[in-house]
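S.K.: Listed below are the structures to be examined.
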Structure I
Amino acid sequence: MGCMLLFLYINKKKIVIQKIFYPFLYFTMYRTKLGLKLMDRMSEKHPKFLKYLAYSGVVIGFFGMAAMSFLLIQNFYNLVTKPAAVSGVMMVLPFQVKGAFYVPFFYWIISIFLLALVHEFSHGVIARLYKIKIKSSGIAFLNIIIPIIPAAFVEPDEEELKKRPKMQQLSVFAAGPFSNLIFAFVVLAIMGFVMAPISNALFSNNGVLVTGFTPGNETFPAEIAGITENELIIGIDNMPINTVENFTEIMQNKPSGESIVITTNITNYNITLAESPDNESRGYLGIYLTQNQEIKENVLQKYGKILPDVFVWFVGLFYWLYVLNIGIGLFNLVPLGPIDGGRMLQLAMHRLFKKKKGDIVWKTISYIFLGLVLINVLWPFIQTIVKSIIGFF
């Protein structure tokens, strides 16, 4: 945060402010020409391949929009009909707060910046593929009074873009989310084919680590029993647990209401399983887990702890790059106002209903999904308020 403030101060004469609810919520944008020549070179190198890729992005984009729309509606239904249901959309923040998805600070800032860079650069490459002028690129910051979230941006000539055929416009809009999904699967491939073999050479599995608890107003069995974050689960009902797969295989066969004994590196816990939010007959603990590993003795003697610790840090970075690129890439396909999915929907409505009526339909759908997103984000607070009112009366 200090670095962001320093950057803005040094470049204050070149900063442009986009007001939302200024001075509480606004964007600061530092416009440059960085990357524009590289966008030109990439768009000229394999134009046919890029066009096929862009068309694929449009198809995937509309499928993704349909899937995200269905999931938001389904999640809203679950929230109002199932007390244990969890919000499907959360703010992604580098600090722990109720109702938000926590990502450690350095993983958060690096991942957000890289996914924004990939997203915006892809918009630029496809725009240049169709010879649409790019006015500027640069660095932006979302400010909540002070700069909070760093981002990158590419600024195509909007008037020129609007005059292009709808397929070209759709290709530009879809390029950002589609590139995030591609980036996520490239990262996943690196984790699977490069990092996994290295990990097997450096570490051995020795249990599953509790990293958190299911958010919401309902407290689930693991937390009620007294299990804490960073405890290591090493057994269930006297059966050893070395991997996440072991844990999942055993828990899949445990019905709700059954009593089990969980052994950790600290003590044993007698726990009665709750109903799973997704399947009432299946047992549920309400915890988040990750694989825990220990450094092999021969590695420890040869390299010490520094090399394995650095490797673990990079594994964490790649994990969050995968998760956030998938999550934010798909969220950008929600049919909502100014984001990429919303702009794609607007063009589709123009095609179906002509411009004037299409805009009315588009705005109606956007408001509906804005409501669904806000309900998901604010649901933990809504539950708290409702319970307080009921308790008062």
Structure II
Amino acid sequence: MSDKKRAQAEALKNILRQLGDGASAEDVRAEFRKTFDTVDAGEIAAAEAELIKSGTPIEEIKQLCNVHASVVEGSVEVIAVDPVMGHPLTAFYKENDGLEEFLAGDYAEAKAVFLSAHDNKAYVKALKELYKLDRHYSRKEQLMFPYLEKNGITAPPKVMWGKDDEIRDLIKQAIEKAEAGEHDDLLFSEMESEVRGMIQKENEILKPMLVDHINDEAWKVIAQEGYQFGYAFIEGVEGVSPSDIKAWVKDEQDLDQRRSSNDIDLPSGYFNVHELEALLNTLPYDITFVNTEDRVQYFSENEHRVFPRTRTVLGRLVEDCHPPKSLHVVDSIVKDFKSGKKDKEFFWMQKDGQFIMIRFYAVRDAEGKYLGVAEITEEISELRSLDGNKTLMPDN
């Protein structure tokens, strides 16, 4: 790092500390302008990483996120990338363009009717349409963030994921208020501001990181896996439909991720790789294995997964695979398994008409040595409804 870059990073770090001590964006804006003509996204990422290293909690940095963006707005060097038909990066930023059009058009009209005529139907529909942002955010978190983390960019993904979850919660709250016919102007305004703020953060801060740290092979994986989450606000947009993305992948060189096909000998039998893969993907539940280094080493790819899981997760720290609000639960399970305090832990939830069982098991060898964690996820609504006995096949 050059002396200039080092000085800029230290100055930006000091500004962020002032914000954390209670200074307003206006208080530090002038100082920022004196120090920086422009600032690139890497400097912001480095400053946030240094704050985390020095002990600043991620939650605190997340709370400062909007102030950071306000201070640097217009000063970040926004890079221009020529749109490529079907490329997942093009689709990602076209979604933001479509989102802005939606907010200024259908959403604004539906909200105006609700506030003036007390007719909530169109506004509830618009808010539910807005919640399709979850698809956009999930692709970012599950497909793009892993590559940033593998390249040492760890702080911005954690902070941004936390902000994504806040926005999701705000939209859900707005839907509840609108369905009840309540005019909560403060909530609606805060939610809209956060949504627009994330567009700015993605355009000015995230975009150059993605360009710098995700290579062509990685973009192929992202394009191949994007269907699991879906897309939003690009309907009718030329060049970025799901079929355009499939065509882009088809035109690229296929990825060959197959391992060795040698037989795998086990005490009770054997498999070749093809057989073992088919067996694991046939089981009626999702399996994920996290190794002793707390990194995802394997997951099954059955046809109907309970939760999306993509190959970008391989090698990712398990703590980075969950939203910030659930990190303490994950950390506690792993610590208890490693220490021998526990061998299993079960959770269950009801979501969208499904009853989902999530079971965690400590994986140990015959001598009791800890090898990792197996996560088994299963949708068990049908099992819960069983009654009586079934011991024979029904007549055809």
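S.K.: Computing FRET efficiency 1/(1 + (r/R0)^6) of positions 319 and 375 (r between Cβ atoms, R0 = 35 Å, to 0.05) for each of I, II, which one ends up highest?
M.R.: Numbers: I: 0.75; II: 1.00.
By FRET efficiency 1/(1 + (r/R0)^6) of positions 319 and 375 (r between Cβ atoms, R0 = 35 Å, to 0.05), the leading structure of I, II is II.
S.K.: Given that helix-only ellipticity at 222 nm (-39500 (n - 2.57) for each DSSP H run of 4 or more, over all residues; to 500), derived from a single structure, equals -18000, which label among I, II identifies that structure? Let's see the in-between values first.
M.R.: Numbers: I: -18000; II: -15500.
It traces back to I.
S.K.: Turning to a different aspect of this structure: Given structures I, II, which gives the highest value for relative contact order in percent (Cα under 8 Å, 6 or more apart)?
M.R.: Values: I: 19; II: 15.
Of structures I, II, the maximum of relative contact order in percent (Cα under 8 Å, 6 or more apart) occurs in I.
S.K.: Quick check for you: by mean count of other Cβ atoms within 10 Å over residues 159-166, which of I, II is greatest? Each step should come with its number before you reach the end.
M.R.: Details: I: 12.0; II: 20.5.
For this comparison of mean count of other Cβ atoms within 10 Å over residues 159-166, the top structure is II.
S.K.: Here is a further query. Between I, II, which one scores greatest on distance in nm of label points 7 Å out along Cα→Cβ at positions 55 and 127?
M.R.: Details: I: 2.4; II: 4.2.
By distance in nm of label points 7 Å out along Cα→Cβ at positions 55 and 127, the leading structure of I, II is II.
Values in this text are rule-based calculations from the coordinates and carry no lab data. Only a predicted model underlies this, so the values are computations on that prediction, with no experimental measurement involved. Cβ atoms are built from the backbone, for glycine too; each structure is taken alone.
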